[in-house]
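Enquirer: See the structures that follow.
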Structure P
Amino acid sequence: MMSLEVIDRLADETGEYAKELGKEPYFIQFAWEKEDWPPFPFPNLGSYCPEGWEEVDRLFVDKLGNYEQDSEMAAYGCHGIRQLVEWCEVGYGYAIVLEGEFQMYVGKFRKGIA
């Protein structure tokens, strides 16, 4: 299991790389885009927040599956895959902002912040 220090360091390193590549959150334009998930199209931005975006929320997610248990919390208080799909809304961008071995935080971003 990774320590919090390692997870934070990896988020910073990932953020630097995402910034170099000019990555941005995956923006959902249409509800039907979610029909083919998983796999998820979200980039891993780590600790990087691109210019013009603002993180407005986060969801703690079990990244090992748990698709069918939509009414129950996954391991360690995480949300399952179905809950993640339902949480994602049209008009927002999404990206992985913190990732461990078995869980991750997905950030919800709003565009248009100067």
Structure Q
Amino acid sequence: MPTTADMYGSMTVLAVEPVLAGDESEAFHDRVSEQLDVGGRWFVIDFSKVAYCDSRGLEELLDFQERVEAAGGVVRIAGLKGNCRRIFELVRFDKRFEVFDGLQEAVKSFD
């Protein structure tokens, strides 16, 4: 299943599954572009169901963060685990993004 978007007030939760790699990276790009086009600025990306991410997926994620920040918004990450968490730490994305263990914690951080 490609990336889905759910609105919580003015904040958008983007749920990614099962991977952020290959063709799914393109689907992620399309979905986040749609959200930016309709004025979204506050985002949580839910990685709780992501089993794998590759360099293409990470590039899309970084591009998204740069576009959101240029528009005055924020991207937060929730639910990293396993290989994705290790990859995030290895490439130091855990320093570029605010990372939360769970989705509810990340959503509440916007209050």
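Enquirer: As an exercise: mean count of other Cβ atoms within 10 Å over residues 25-32, calculated from one structure in P, Q, equals 13.5. Which structure is it?
Expert: Computed on structure P.
Enquirer: For distance in nm of label points 7 Å out along Cα→Cβ at positions 17 and 49, find whichever of P, Q sits highest and give me its label.
Expert: P
Enquirer: Here relative contact order in percent (Cα under 8 Å, 6 or more apart) has been calculated and equals 25, so which of P, Q was it run on?
Expert: Among P, Q, the structure yielding 25 for relative contact order in percent (Cα under 8 Å, 6 or more apart) is Q.
Enquirer: Identify which of structures P, Q gives the largest calculated value of mean projected area of the Cα convex hull in nm².
Expert: Going through P, Q one by one, mean projected area of the Cα convex hull in nm² is largest in P.
Enquirer: Given that helix-only ellipticity at 222 nm (-39500 (n - 2.57) for each DSSP H run of 4 or more, over all residues; to 500), derived from a single structure, equals -7000, which label among P, Q identifies that structure?
Expert: The read-out was computed on structure P.
Quick note: the coordinates plus some simple rules give every number you see, no bench work behind them. None of these values were measured; they are calculated from a predicted model. Cβ atoms are built from the backbone, for glycine too; each structure is taken alone.
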